[in-house]
Structure P
Amino acid sequence: MNSKSVKESFTLMTELVMPNDTNHFGNLMGGNLLKWMDVASGISAMKHANSMVVTASVDSVSFTESIKLGDVVSIEAQVTRAFNTSMEVYMEVYKRSYDQDERILCNKAFYTFVAMGVNGKPKKVSEANPETEKEHELFRGAKRRRDLRLILAGRMKPGDAIELKNLFLPDDATQA
């Protein structure tokens, strides 16, 4: 199967935080942000797969900066790596207040999607081809993150995650 540049999946989604998006403190509700992130990363995965996709997992999401009523939220999403039928998508979420020029990073996250064929079954996807140093770094880490997701979901035995073992155990400890 062909490979696609990861930059082809780049998606920028922008939202304005309106009163119905906020809690009683005037902050964006976390659930609304998670929904926006799911949409942005889903579009990114669809661009890579050239098909519909379904969300398979959401890695831990930490909210490092509150987002207020009237802020403009920008979500940047891009596929980091494709496996057989699944893709990992990395996102960065920024906010900008209407009265400031500064963009502030609010959180980062990884979502995983599975490409779906017209028959409703998972479909093979093209390999992801990283080009920049940041894309290569995210690509290299994607296998370890995938293995950890599979272990936590009970779909892989910890002993089968070779890259994770190599990360945590020195060479001589694995031979003992």
Structure Q
Amino acid sequence: MRHLLSAVAICATLSAATAAQTVSVQDNALKDWTSQRDTLVKIANAMPEDKFNFRPTPAQRTWGEQILHIAQANVNQMGRLGGRAAAPDVNMKATSRAEILKALSDSFDFGTAVLQEQSDAAMVQQAASTRFDQFMGPSTRVRVVYYVVGHTWDIYGQMVVYLRLNGITPPASQRF
């Protein structure tokens, strides 16, 4: 009987602990956004300044243009979530390493601020419609977040190739 009571007490404790750990759509999206930010800032910083104009072929974007493309997409898409945070201006003609890296950082900071303003209920509501609906159609806010996250991972994969073509091991692949 004593073991049965101990088992019941353990189950009740585990059940209470599990009930206290609620899953949040907003929190999960913010964690993924923050993780992606860290990875993108590291890879963007990996290319030396004298290689920011590197492009693998004439048809490709330069390294700097890839980063600016991410920054612009972040601002445009995360702006669809609404909120009070002011969207940064992304100078798509920037050429200096410092200005390009700042645009990337500012775009992720904007996305973080917008996500922090959201509730779980808001995340499943329809995002503002824009010209970007041609790609996605009407979407919930959470879908918009994961669309831009997926887009950024796509560009990240291209950036890995840019680094390797320049003899640089991407930060995520470095072994210490």
- Task: Have a look at P, Q and say which one yields 4.3 for distance in nm of label points 7 Å out along Cα→Cβ at positions 24 and 120, as calculated.
- Result: P
- Query: If helix-only ellipticity at 222 nm (-39500 (n - 2.57) for each DSSP H run of 4 or more, over all residues; to 500) comes out at -9500 when worked out from the coordinates, which of P, Q was used?
  - Reply: P
- Comparison of P, Q by relative contact order in percent (Cα under 8 Å, 6 or more apart) - largest value held by: Q
- Task: Work out FRET efficiency 1/(1 + (r/R0)^6) of positions 96 and 152 (r between Cβ atoms, R0 = 30 Å, to 0.05) for each of structures P, Q, then name the structure with the largest result.
- Result: Q
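Each reported figure results from applying straightforward, stated rules to the coordinates on display, with no laboratory input. Quantities reported herein were computed from a predicted structural model and do not represent experimental measurements. Cβ atoms are built from the backbone, for glycine too; each structure is taken alone.
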